[in-house]
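Colleague: Scrolling down, you'll hit the structures one after another.
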Structure P
Amino acid sequence: MADLERTKIKVGFIPIIDCAAIVLAEELGAYERQGLEVEIRREVSWANVRDKLALGVLDASHILAPLPLALTLGIDSVSVPVINAMTLQVNGNGLTLSAKLWHEMEEVAPDLVGKGTPLDARAVADVVARRKAAGAPPIVLASVSPFSVQNYMLRLWLWSGGVDPDRDVCLTVVPPPHTVAYMSGGVIDGYCVGEPWNQQAQALGIGRIALTGPDIWRGMPEKVLGTTEAWANRHPNTLLALVKALIEACLWLDEPSNRAEAARILSSPRYLNTPAEVMSRTLELPGFHVFQRDAANFPWRSHADWFLAQMVRWKQASPDIDIKGTADRVYRTDIYRAAAREMGVACPDVDRLPPGGHGEPVVPHPSQQPLTKAGVACGSN
């Protein structure tokens, strides 16, 4: 083992199931086996994670897969080069709509509702049209960050039903642990978030799951291990040790026989503070939470290419950005390969798959007319 530049580090996480590798690496002793003393810190929002990484309060963190790209480009409120050293999970999120909105859809689009998941987004389009005609408030839907898989998943789904996400509905941001409370209080009509917060709303009877991430893209990268480029350059051996510890945890998590124990550990007030049975319900769904198998941990640069194309499509980034150059800088396949090889874990030899190689959805073109020509008036949620 190479000498570590630092042995004591601080790693952040948000309380959702895809933080599991961060938590289990501690519970299983994986950090210690790599010579690390890791303080894991529960954070309340992705904005907190972003700011604390930028300020050096956190050395690394569980972070949204597109966010390091946005931070490196300087198109978020913070501008700092951040890298992705590995993916922590693929799949695992969903879209939940409130019981009230579901009832409205049943009234105006009974033929489109009640057929299981995924829900046809045209049912939402019919509610949009009825609310507009009645002068009623627009539908308010939340994701966890403008630069998140959840935001892009929500936009693609709405677009599939003829709903322009920037004109026909109000999109807002709510931290994952607060989504259930916001919907229960009537502040939002639905949200796209990682588990267990979709299962929790359904268990409480305040919402219904309309679709899951795999309904849009099976194999969608969810969260990654992020750290600033400067920190990674100053601490290459420490970062390598951290990645190896997390690979060990991901291997353990992908064993079906370990899922019940993972749910028990994650349910602790220190971590997700959610009933273990709620987490078991989602963790035990076949193929819904993938932590390591099928190259799940590999930071595919073709994933980064897709996220950057989404940023351009939804006018978050300039069409002139260097997609390939940014993806190559941020998604550090070299770091992951080095760690995987030391662990004896199989790893892809290429950095990219061709377009469509991941089964990713096509980025839509703005060729259709929005339902509401002037757009809706959104409040400050």
Structure Q
Amino acid sequence: MLTLQSMDFQLQATDKNSNARAGLITTDHGQIETPIFMPVGTLGSVKAVHLHELRDDVKAQIILGNTYHLYLRPGIEILEQAGGLHKFNGWDRPILTDSGGFQVFSLSGNRKLTEEGAHFRSHIDGSKHLFTPENVVDIQRSIGADIMMQLDECPPGTAEYDYAKKSLGLTTRWLMRGWKRYKETEGKYGYSQAYFPIVQGCTYPDLRRQSALTVAELGADGNAIGGLAVGEPAEVMYDMIEVVNEILPKDKPRYLMGVGTPANILEAIDRGVDMMDCVMPTRNGRNGMLFTAHGIMNMRNKKWANDFSPIQEDGPSYVDRQYSKAYLRHLFISNELLALQIASIHNIAFYLWLVGEARKHIIAGDFKAWKTMMVERVTRRL
């Protein structure tokens, strides 16, 4: 068997006035400077964005794929024939795959959870499938992501205590089974893959602590915080991050799943989170919402109709200076495809710029003051 080098994380700076950290993750597909935002490429593509734009303009360092969606289309056989997702889509930097647990959770009417795993019907053709903690590891081995996630149950943010406790018990047993399979198997394409366990426990501090202790004991290459931003208030989410990060090891990266707005991201970084992903910049972008360093713009708004100034004069992407607000509004109102591309590129470039600036300020030692100022700015409505 090949002995592959496991993922490495180096903590480079910690902020003296908060729990914010700057670090460096090293994978076989390259390095990731943290804190980092990871654009979501559910089906192996970040919607409406070319790879060269992701790489050279947005400056994404790692992207996400989704196990549930890739398993259904194009299917594991095709991905294996291609030599894994990197070869299939041409992205040569790190990839993280979500386990599909959240997608199965979203299917509520078409799923059934048992001790064995998650039984579900495809949203495409209604065919029956089963995800187990073991086969989700096998599927992610075939996809070939640098970072794989455990299969977990994601209860709604408003779940009652008894349900949350029962759910966490199942997620924990699934974790142990998935971890065992991970340890017994190797990557298929000659490079190493990390496996992150996920802390669950809804909005209950005692359950979150219990879960974080179990996860910390495994000694995985990194750890994730799941089940947040699913309907609970933002303040509760921040409290849960604090509870969990007191326990999770400081020498491993911490990944907050599915979060969030620019303000959420800054608050998460403040509390010691290193990695984040969210569909918000691309999904909201396709609906005409632009996030900027000066506030939020709704590009369908009449007020931009004759504003010929650039989208964002000081923005990080070429689209920010190339196109005017009036032109982008015209594209949205006319349902032109280019509108979706411009808005998606702008938003993810802004998110990557934001975490890059946070990193600079953590290293410089003035993160807290900068963050307080930025949270106020990014939440303004323009």
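Colleague: Which structure, out of P, Q, was distance in nm of label points 7 Å out along Cα→Cβ at positions 182 and 326 derived from, given a value of 2.4?
Modeller: Of the structures listed, the value fits P.
Colleague: For distance in nm of label points 7 Å out along Cα→Cβ at positions 86 and 310, which of the structures P, Q scores highest?
Modeller: Q
Colleague: Kindly point out which one of P, Q the value 2.9 was derived from, the read-out being distance in nm of label points 7 Å out along Cα→Cβ at positions 14 and 342.
Modeller: Computed on structure P.
Colleague: Also, quick follow-up: One of P, Q was used to compute relative contact order in percent (Cα under 8 Å, 6 or more apart), and the answer was 26. Which one was it?
Modeller: The value was obtained from structure P.
Bear in mind that the values in this text are calculations on the coordinates, not laboratory data. Note that the structure is a prediction, hence the values are computed from the model and not measured. Cβ atoms are built from the backbone, for glycine too; each structure is taken alone.
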